1. Say we calculate distance in nm of label points 7 Å out along Cα→Cβ at positions 31 and 263 for every structure; which of P, Q, R gives the highest result?
2. Using mean projected area of the Cα convex hull in nm², for residues 239-326 alone as the calculated read-out, with 6.0 as its value, let me know the right label among P, Q, R.
3. Starting from the value -9000: which structure in P, Q, R was helix-only ellipticity at 222 nm (-39500 (n - 2.57) for each DSSP H run of 4 or more, over all residues; to 500) calculated from?
Structure P
């Protein structure tokens, strides 16, 4: 902690953790996401507290730490009350208990401020918190290059903790030990603690911490990949329905597949249909989930379109993780949040009990008839997509998990197509989507690709591609293949590794184009994991992270070939 200095000279808040942040200043009055200065300050305090708590390296604290950090991710939790009671308060209690023998001055300073945040009015503490805990505190203390790398490590950790939370949910659901999760968290917390609290680090030291987060993330996503397959079945290559059916209905968005399974179980009993939105799109590829007759398919497009699309949905909407946009009055009374998600004035699913959600569905109109269904589909097609697209009843090529590629007939086919020149390029085109018009560059890259280009996509970036046209096939292989959620990063990495092994070449010798659409912290940790694997020539966009200085960007370009994506 440093001297507060002249508090009046500081802006109300500082946040630059996502791509939509104001340029060149960052968000300084309120978040573009709608995060208030109060919420930003509480989240800054949560991060510092979680980092201090992580320094004790006690397994019993890992769940509190990962959930606290996940709650600070873009578009997860907007509730100051929830953040205080569920995350900051328990963290302060643990730190007091662990440091009562011989607390450092930094610990005493932090606890004094954190207690004020918990008990006093916002005006009494927010300026001090802004001066000493906001991310640009790192810039004032270490300079822009060092601070940018420290912030990069923190944002990577935020993405990792999102995936770790889903691992925790699956392990708890299966009553399995947390050993592997603890191992990954222990490693990642060492890097986070060093990046945020160690003053004497070189640029190379800081890069090592950032890549260490990427390495730990590979372990977390490998665990998540295995847990999903063991719990829900191995994803299969399939087509996802995007046509609505008459009947009462529930919409689920976010990422959590345990929540999806339990919602389907509750809905099946009452005859309520279930649809996915946004990043829940790949849920349909899991055999156990697809076996529910009430699971009808996918509604809508990416997260940023929810304020256009959710008023059209005639039932409750459940948020299981990011990305939440402040609900409009037209559907706010139908919104339910759960897990680490928080927003004042909406309902909460507690203890995985979906009974109130089902009651809400039964009390709403649902899709009344075929005409109603077709009308809503038409409105989504014309307002949710950047081009009019084509009227598909289902989206092909979903479920391209690494285990699908390993099937002898598919792997042999793809390898032969590459060797014979029928596939000359593999384009990865995916990642987090967002509202910026500049993101049309990802659509253009897909449309410009010739018929010998195999396109891999994932995450909500898929919606920039998958309704633009019918991409066709290459010798029976869908030319557009969806590798899953951002959570399924391990599977994407394994696909590339398996192809390189089968072709007898390195990852960087594959005929590969990588276009990463970044928006928030999950894309950052995917980027760091690519770098950990030694993958080069990544095209990142639509803009480069504000917090990385020219010096760091030049290093990344010189050593990894990282550049900004361009339309040409």
Structure Q
């Protein structure tokens, strides 16, 4: 019997899983259930339609659909047709959409009809307009009187005459645009090999199995939300896809209803969960693990979450879109390594360097560098930025990623996040990590969320400013926060400005938007 090797292309993993489990439910969306066989059929028909529309190997297919099954079919269809998918946030406005479409030179835009006005605005600002495919059009007519309908593309092709492209694993699979918290968004180039390598490593350390049911409330335009689908389709699990995260009550009900085993979260979701007075009315007994990335989860929140869900394995992780994931902390190490985000994940190497690029010793702060097949190819159409971010290794393919994140590593190789390089505060001549101040204030009773930034100050250089959100039913004054911080921190780390807020601004990915806090 011939040896069966693992697929090397992202869409081939779906094909293999569909062949193995054709009748298994792959995707749950509201009342809709799609099996692996059904999804594979839709993907094949869409890919054929894209090829007949003139899509060629390497062409970009932009997807503006939000968290809907069609978005998943579109991305796999684009890859099967030899294209590169570009998942765009459904919160996008006209100018940013115009920039992304122009930057990636999208040949086709698959969009939901609800985005017609945004697309109309964007089309007034771009040089070359992509071909439009509309989902959810009413009355059988394409919005804006442009393009064609999704159903026409899926059902109008004879599969027997399609000339399928021959792709290899170093071909681009995706352009993942960052949220653009600073400047214009950057298109991060990911090959099939990059994506498959990263996904396999994550599946390995989490220990995913075909019986897993994963709740995905995160945007598919966010790599964390996107990879939940990619990974599940590799190991044969089921994804419960939600349009967005709005009401925590509904999310907890979904966990009970669908017997969810895995729940990927970001720190803001955990903060909301910890505000609940009682979880006993929800049946969360099926939940096996929770993962956190996107931003470091405060140590105090991890401790409280463990008390709330003592039988759930909690994975504290760190990653960035340029390499997907870097490290994870084994759940059994949470007590022994408080504040750590663990060691490098399988098939990934990390080290910490000083400003001159020399490796530093245990306990010293420096910039995190990542090496591995998960490291992406660079930034689309921006060789200058790519050259600043990726440093050459021992041979041409040995790219090493300068993350821009400050870390320290202990003598056992465990990593501790300090701050984004750009976020470090210089106060009274001392370098202050915002995270260290945030973690201290979060230990104050009655505090739900904290964000700390540096603001210009003629005397101090930068003053430390803290935004504090009280827990429901609690009242906190700025003076109380300062007194508590004085008891926990060195004097130069104590905030000189404290703002009590009802909420903190968030990006589309659920991260605290410190750029917006800087203009408050």
Structure R
């Protein structure tokens, strides 16, 4: 329901306008008040705040135009309809300057008045909807403001906002009075190991406790803000106080980090520690992402500690871009032993290589891990070339980089690398064992098919495409007897079968099982069976 004020010095005119409105539009408007001159109209408009004003122009004292100007100053959205008995362009022009909705001449026709009123009602309804939508949008924006602020901070950390002017404009919109100049990153020590066998609710409770502790400590430090980053990391953004010098801000950042570290270490309900990396201080707002990257780089150096440390990038940067001479000779020896599946020798060379690499605590941790990853990939390729199942090797390689990155100290890193190499050696040995079994099946089958000929190790080796030396070695390894003894056993077993199931002469049987000299056959038979072939046949009979 919208309110209307009628202004005219003629009571009869006011009554007529009221009657039209109340008769035809009473469901949408009500006549709230009437005024008989301009001065009274201004006073009543201030008190009643009408939505629509029907304003006569010609009135004693303050006329309708002057009254409308005065009312528009405190009710800029009010709809004013100027009504005049004078068909005067000057009045019409001045009325339109006031953004009066329309200009009517007396006598006012009912239809004309209702048309104008309807247009004003529609405009008022549209404005009401627009204001409601704007208010709803403002409320939604207010609810979303914390998330928008976090999103803005993430953009700053990622370096996605390049313009300093845009950064300041968005910060002002979000109510951020002082932009941060230095970033600290707190990392939960050994988070993966701590939560490996935990339920998800337990993981979340631990993370929440640490975040609450960091937030509580940071809140006591002016110009600080704490935000969650990756699963086990939290960012603390710190800004200067009253033009604070960068070096002074750095010292304050280090004190804040030490306070957070100590509070978490001493909290009886957290049961873990954090390591905190600190980047440099940057006064230029568009360089904040550099401080964040430096804080993450500083954190990498926890590899050389047991955690529970505060590490500033300037304390490690002199060593950050280099790695000492890589022990290629040791790697070559490792690969040689690895390729033949010599587990003991390969692990011995690996231990020497790791000792060489991990003993230098000023190596860049990222470059060190990259070197180790490259080594494992080389060994994976060698494993495949040595016969290991490519699919199984690929499955191990798939998670290799992520697992390597999660290692937080040298002891953990060493154990993991050794375990990975042992897995690859096992795959080589399993593959080699399977391949040898397949070879042995072919060899045994060949012997059983050709035992009646003058069969030699060289002939069998050529048939299965291996060297006699290699075949002799794996034959003895797998059959527990040498080639000649196995061939002799097969021939004598076949001879027993013939002695039992046929009437062939001893000489014929000797030739059928590969012996051209019957006397040698008989001697060999007696040596292994304990009796001559003739005696064996008689005993069976």
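1. R
2. Going label by label, the one that fits is Q.
3. Q
Each value in this text was obtained by applying a stated rule to the coordinates, not by laboratory testing. Remember, predicted model here, so these are calculated numbers, not experimental data. Cβ atoms are built from the backbone, for glycine too; each structure is taken alone.
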